[in-house]
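Next come the structures, one after another.
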Structure I
Amino acid sequence: MGKIKLIENNSEIGAGTRGSSLGLAALKVADFNLGTGFFKKNKDAFVVKNENVSLQKPSPFLKAKYIDQIFHVCEDISTQVNNAFQKNSFPILISGDHSSAIGTISGIKAANPSARIGVIWIDAHADLHTPFTTPSGNVHGMSLMAALNFDNLERRIHEIDHATQQQWDKIKKIGNIYPKITTDDIVFIGLRSSEDPEDYFIIENNIKRIGVEEVRRRGYEKISFEVLEYLDACDLIYVSFDVDSLDCDLISYGTGTPVPNGLTEQEAGGLINGFLISKKTACFEVVEINPCLDNKQNKMAETALRILDRASSIIEKRG
């Protein structure tokens, strides 16, 4: 898997704050200004059809907003990721909000139904909510639970109606394989903003988490090696990079849910490069760039582009 297949997804309907649909355009501006040539090298991208027009009306699913439209986006993503694998390509996804990961993981699993899939979740947030536990109703906070096919009813804070339940069950079962991953094969890096139901689920299932301070104290080289060792039993690894894992004060507030005390560009990029050296790592996704919120012109996109460009060079060299 040396040839990159770029998949561009500017859907933002899973987020609570508008603007991540412009993240892709911000990256292209950064590419032009920095002269990296990333998009020129990957010009045959597949563009996922978005459903952002649905934002013009309130969603009827208050505990899983726009989940019916997100289902269609994720089905499309799943198909394209599956197609990339069938052609022995390495899918790189640039997505708006993080609900896209439901489709990405579904596509990896559809292409490799018997494979054990490891997930490296570089994110300030756990995204382990469900319609039963969500404080916001935003589906980008439910991605991993959908892939795990869990409801976390032990920590429910509200009931949901039948229509929402149907939509939730439907999105969990994209590709007709569920669950797609297990809690043993998830590693959180940079997690520092989570709610009680998520904390309960992490502790109950002993999910591995590595904080920013540990990365800083022990070094990203050692951490990346140990994470790959931890996921050694997995057949394939998916790296999901939410830019809110980065330090918003040091870098930029150009993301929907910024959290202080995050990773530096060198730390995040170093970790990702370390993961991509392994040929088990078969898919990489960058999400949640929001130039509307950037307090330093286009710095978040420029930072993400440098990380993305270096990552793509490693993938190409793998052959």
Structure II
Amino acid sequence: MTDTSPIDNQHAHEDVSNGLWYHERHEGELELGLHVTRVLHSEKSEFQRLDVFETSGFGRLMTLDGLVMVTERDEFVYHEMIAHVPLLAHPQPERVLIIGGGDGGTLREVLRHKCVKEAVLCEIDGAVVEAARRFFPNLSEAMDDKRAKVQICDGVDFVQKSDAGQFDVVIVDSTDPIGPGVGLFSASFYAGVKRVLKEDGIVVAQCESPWQKNVNFQKVYGNLNEVSDAVYAMVGSIPTYPLGFWSWGVATRKHDPRTIADSSRLEAVIRSSRYYNEEIHRAAFALPNFFKRSLEGVAKNAG
């Protein structure tokens, strides 16, 4: 069975000599393959196709429209980086908004910070939340925390209808810029995010792989300028994401995201982290030259 997405990615599950395999192809030139031992779940939700597999090397795998969203083996990299960098750069984050992130991994990391009084998770597709609760309990466990508010709604609409100046940190944990994730990559969306952010707030968003040829990084990172002209790029290694090397954009209205504001929280976070630490936090903002050149005039650490 093969399903091709609008950006030439596809997945296939086929019987070969050594079993069932999941295939994901990128830009017609590179393929990721994961050995599947069992298909756990498949459905077509209101918004997208959702599949859950058991793999021999990476544990459970969730895909949306034929794209890897999360595996049990390497999910901690993405979730720790998108959560701990902005929260530790902020001296006292009490209210956090997560847009997307229906698997619950980012929420889990956010709520490791005891200073957070409320974390709102806004996921458009309830099927993702249900699948996470059923098949990924280690990711979704924080959904039952009393500080968590899980809402099934459109993130763009939620931001437009929310009161101004109420969040210390906004995390845009979106899918790729296709299907239901398209609106989360627009300048108008980030203008709304700026409105709901406090004066010293921080926004972080996933911004695709620096190796991808079909991504306009000037535009993706430039949209964050709607929040602040202080935009930074950071990078990390995630084996099962396209091309194995990922980036996030950080827009800050006051605090330098390269600086850790609270050493006591840092120590607590490091004890529970598998990827993130103080050295990783600082090093993540060191960019390779080819990526710097694609971000000239947009990201402060690309000059």
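Each reported figure results from applying straightforward, stated rules to the coordinates on display, with no laboratory input. Bear in mind the structure is a predicted one, so any value in this text is a computation, not a measurement. Cβ atoms are built from the backbone, for glycine too; each structure is taken alone.
Overview of values
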item: Winner on distance in nm of label points 7 Å out along Cα→Cβ at positions 203 and 251 once structures I, II are ranked, highest first; result: I
item: Parent structure of the calculated result 23, given that relative contact order in percent (Cα under 8 Å, 6 or more apart) is the read-out and I, II the choices; result: I
item: Structure with the greatest value (metric distance in nm of label points 7 Å out along Cα→Cβ at positions 75 and 267, set I, II); result: I
item: Origin of the derived value 17.7, 51 (Rg and Dmax of the Cα atoms in Å; candidates I, II); result: I
item: Of the structures I, II, the one that 19.5 was derived from, the read-out being mean count of other Cβ atoms within 10 Å over residues 107-114; result: I
item: Structure from which -7000 was derived, helix-only ellipticity at 222 nm (-39500 (n - 2.57) for each DSSP H run of 4 or more, over all residues; to 500), options I, II; result: II
